[in-house]
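Take a look at the structures listed below.
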Structure P
Amino acid sequence: MLALVAVALAVIGVGSVSVLRDYLVSRVDRKVALLAHEAERRLDRGPAAFARLRLPPEGRVEIRDATGRTLLAQAGMGVETLPGPGAVTSRNPITVSAVSGDGQWRAQVVPVEGFGTVVVAVDMASVGQITGRLALIEALVGGALMVLLAVVGVVIVRRSLRPLAEIEATAEAIARGNLGSRIPDRDPRTEVGRLARALNGMLAQIEAAFQARAASESAARESEARMRRFVADASHELRTPLTSIRGFAEFHRQVPDADTTRLMSRIESEAARMGLLVDDLLLLARLDQQRPLRTQPVDLLALAADAVHDARTLCPGREVSLVVEGDAALIVSGDEVRLRQVVGNLMSNATTHTPEGTPITVRVGSQDGTAFIEVADKGPGLTPEQAGRVFERFYRADPSRTRPSGGSGLGLAIVESLVRAHGGEVGVETAPGAGAAFRVTLPLAPEART
């Protein structure tokens, strides 16, 4: 590329110098012609008139005889000391060398009767100086331009290769395990920009695949750990009533005269407890399989009112209140039986894990296209660690498994699974000594949004 530019600059320089020289020579020729005409006119008037001929600083006029010997010569101030032109025979301006030295003249002859010939000449030194100066300027400018183009070319090449260096650095980072590395975005209209975009898309897919694999492995490990805890907890919970049943049976066998009615009542109670636990486990298993629920329009306000009425009946010593926020219809799509179970579990949790006489407030309302039901109590509350695990299966804030109010630890886990199956969310707001508020949010049915 630089070679082509150099050739182009050389051609342009030679052409411009040639054009300028031709122009300057034509100007000199006009001076020679005018000077020849004036010399011929004055010679016609006589030697005295010729002697008064005014010459330009670079002009020279000589009268030569037939042999070419100079009889009379006049020179301008700028060429008085220069040797005159050599032999001139053309009546048109031509370039001739000086009689000595390396000077050049533009000269022509004018025949004059009685005198021989008149040689009119103009020194070409100024033409050589101007053309030489132009050639020097063009050489310097061309050289500077070549240097500038070389620098610009190096910069452009380095900038054009920078994306490839970035691609190389990104590849090295990915090889070291940093899958989040990306090639900086470039202009998508360029080939490098399109290549970078395609590579970034490929890298994003690879990273997503690795993340999905890692997440799957992590989920599998977590699921396995949960399953182990679940099996251990379920075994523990089932072993307790089974141990009681076996103990009562052995006691009856060893003591035949014991109160059979009382023993059978205890065995029946433990069997019922084991049956409830098995039912809860089966429900969680079905929810884990994501089986579809039978949905129909359900009035959330009616569910809340029934739950408050039941709590007031079962716990007459508690203050149980119902608060309705807004006047919108609180209709949701869901399985009424399962939603009643959600509200019942929340009410049972509030009555079981708070002291006698603790007030309970049930709030219902709608907000941003959703309906909510909240069960709040003024009990001892939960720590942040307990609140973070309160929806885990078999988790209880009180780890005691022997106290009557301990429960199985599945109630809130069933609440969360049922709410998620209905497309809703459940959360808790609590603090030690400030009570706990469990809020279930469900999307409103389409007919309730109009």
Structure Q
Amino acid sequence: MRLLVLTSRNVLLPAHDQPVPATIHADPSTGKITAIDSGYSPQDAFADNDRYEFIDAGDLYILPGLVDAHVHLNEPGRTDWEGFATGTQAAVAGGVTTVADMPLNSIPPTTTVHNLTVKRDAANGQCWADVAFWGGVIPGNQDDLRPLLDAGVKGFKCFLINSGVEEFPHVEENDLKLAMEKLEDTDAALLFHAELDVHEDSQPDADPHDYSTFLASRPQQMELAAINMITRLQASYPSVRCHIVHLTASSAIPIIKRAKASGLKLTVETCFHYLTFIASDVPSGHPEFKCCPPIRDEANREALWAALGDGTIDFVVSDHSPCVASLKMVDGGDFMKAWGGISGLGLGLSVLWTGAKKRGYSIKRVMEWTSERTALHARLHHRKGSITVGHDADLIVWNPNTEVTIAKEDLHFKNRLSPFEGVKLHGQVQQTYLRGVLSWSVEKGFQKPFGKLL
């Protein structure tokens, strides 16, 4: 197998705030980056075609592959919603070389070692990206948590409110105490869907086709109550890493700041869609915009951007949570009955870059939020998340200046229903390399499914 050499005038390296001229050497037989030379290299230095595969990216950017730490691939059990093959194809087409699969909505959920084995068996041989796995915390499975860690899960997710699927019930405070006792003195994070059902619906006769009806049913106080409980519990178990998934409530930002300042091991994510859309833009009868917690108003969106910029929010993920069109109520347009989840796997880099540019953030910050910190969160930072000698040669060639209006054919996940359809974005992935081997390119399309299960 030939050695891979990629050169560009714009390579994003950890020690630099902006892309710099550099040449990357990788050995596909090991999957690792073996050397990084300063400067842009001419092809004649690597003219031996039997030894080198030489890629001259010119002025295009070479970036580390993204690590999307919050993805629902739904296999086995709900493969009409998504699957390892289509989900990971969507990932690599958008420069995502690693995904961390959530413990639901597969059947069975990843709540025991046996169920993890079932899921890994289903994934084997059909992944275009590398795949890591989160375990799940449900009532009564606290004794399964340490064995699941030993079997390779990266951490655990729980719901504080109905998850939407009966095989993954939500936990109460006592369940959390039992789980946190098991996770003390480990490096595994406990991930919280942070909403508590403390709200009474005051609009029983409101139009379910109007987005404002759904928005009113999931107010910020639900997130606020949950985060208050999480930080209170964490103070009793200070060695346990806790993580809030898909934050939308800007009213919770002061609580999070105080918790972090006090030394609690707390991290927070938000999602690409929360940083893009606002409630007033959601048209009536279009549940493709429905997610839980919901997209909120413009002031809230800007507060999330500010919290991301100052480090209160640690990183950004897709929370790709697809379903079939009938469950999304596309024909009826009923927000209250539709499945709550947004599809956007593989679109995140362009989505975030589009918003970041408007607000003066660099590509360095964007990659911190989508690769470096997500790799650390999923305990993959020893091999993913940066262009570093010894790390996996997960690399993308990216044009930051291309403008693309997202069409259905740009969506590679199974059910091509997304609020991002029709949105104009900046930046486009040209090539994606997984461990030094081409996985996808604009010209050649998808190659072979050689993703590993991590």
Structure R
Amino acid sequence: MGTDLAVIGAGPAGLAAALAASARGVRVTVLDAATQPGGQFYRQPAAELGARRPEALHHGWRTWERLRDGLAASAVRVLTDHHVWCVERTPDGFTVHALLGPEQEESVEVHARAVLLATGGYEQVLPFPGWTLPGVVTAGGAQAMLKGGLVVPGHRAVVAGTGPLLLPVATGLAAAGVEVAALVESTDPKRLARHAPALAGKLPEGVGHAAGLLRHRVPVLTRHTVVRAHGDDRLTGVTVAALDADGHVRPGTGRHLPCDTLAAGHGMLPHTDLAESLGCRLDGLAVAVDTEQRTDVPGVWAAGEATGIGGAALSLAEGHIAGCSAAAHLHGTAPGPAPAALKARTALQRSAAALGSACAPPPHWPEQLTDDTVVCRCEEVTAGSVREALDLGAGDERTVKLLTRAGMGWCQGRMCGTAVAGLAGCAPTPAKRPFARPVPLGVLARQHTQEGLS
């Protein structure tokens, strides 16, 4: 099938981009791995669950309604259950390869003149002793269970880590009937206060979550971190401890919190696999773009969390700007002004940078990893094995990977890459992968046969 613009990702950025481009006369096709559009932020429960008030699980529901209704009234073609594994450049533009459905055994192609990457982000996972116990989930995972399945991960939960995601997770679980034993935030509130001017726009949202915590009597422990999860067959409790001004655990401050669920989160990382395979330049861990959200690869735009973690509102602004720009270039005209989106992007990027600076994980978290702590779950590589590789002379993620197999499993280092880098004392680096997800050999074989026949 053919289209003018292929938008990969149906979250806030992808939908905003698709609607902006479609409104300017561009044929748009959106591809997304989920069963319905909305992305992680606007994840919806299945209709069969009969949710009576799904808006109660969401912040900014009216914005979602505008996107949903705009999509229904537009000519945008939405392909759900399409798992994009590769985008290749062709003489006429691009070919998007996607695996179909939950089985992901058949591949389809979408031919496009231009591509817009709105691939979002994924959670940064930092290990600690006991983190592999059943009952320990990521903060985003707990939220996805509630939003998408109307289920909660347990009866008594601790929400811990750092970053703005912890607040809606804690208030959402509490509102759903879970006893939240504590919200454990490693950031010192004074660090947030230093960025008050840039975070002024986030104040109403923060006040709302704070009111929810007070209403449900959720204890808040700042400058604390989880040092160990306890249990045999499943989680029974966690030990939390206070942090000093340098981020070290203060001796003698540990306390035990009984719980059957730990929702841990330490921020997000951009999804850049497709951008990297296309040859797009990265700025740190994010896709580098210009003021029109164009990458340095002609015909490729990027918007949302893939260009830097900043939240749904920033993704909406970037998506709108990218969609307008892509439409103009496809028509051979100059992009029209989008002053509201440009102004919003500037302010929201400033607040995102402030949050990223204030809510960084504790700098000395690797010190808490015992040698038997699993770092790479796919290959069952422990912190001790990584340290042995470092003693042999490894000094970066790749060398540790070659010596220990950390990062060679199903997730290809997406989950353990940050942890390995932390133990090695180096900055995380993007891993170049030819495909964005595992692909059956039969799909690749059929592709090769078709190319040979052509």
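Where a number appears in this text, it was derived from the coordinates with a stated rule and is not lab data. These numbers come from a predicted model, not from an experiment. Cβ atoms are built from the backbone, for glycine too; each structure is taken alone.
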- For 28.8 (mean count of other Cβ atoms within 10 Å over residues 67-74, calculated) the corresponding structure among P, Q, R: Q
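Given 93 as the derived value for volume of the Cα convex hull per residue in Å³, for residues 171-218 alone, which of the supplied structures P, Q, R does it correspond to?
Values: P: 62; Q: 93; R: 76.
Comparing all candidates, it corresponds to Q.
Of the structures labelled P, Q, R, which one yields 0.60 when FRET efficiency 1/(1 + (r/R0)^6) of positions 187 and 371 (r between Cβ atoms, R0 = 30 Å, to 0.05) is computed from its coordinates? Write out the running numbers ahead of the final one.
On the way: P: 0.05; Q: 0.95; R: 0.60.
It traces back to R.
So helix-only ellipticity at 222 nm (-39500 (n - 2.57) for each DSSP H run of 4 or more, over all residues; to 500), computed for just one structure, reads -19500; which one of P, Q, R is that? Working shown, then result.
Numbers: P: -19500; Q: -6500; R: -10000.
Structure P accounts for this read-out.
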- Assuming 21.4, 73 is Rg and Dmax of the Cα atoms in Å as calculated from a single structure, say which of P, Q, R it is. Q
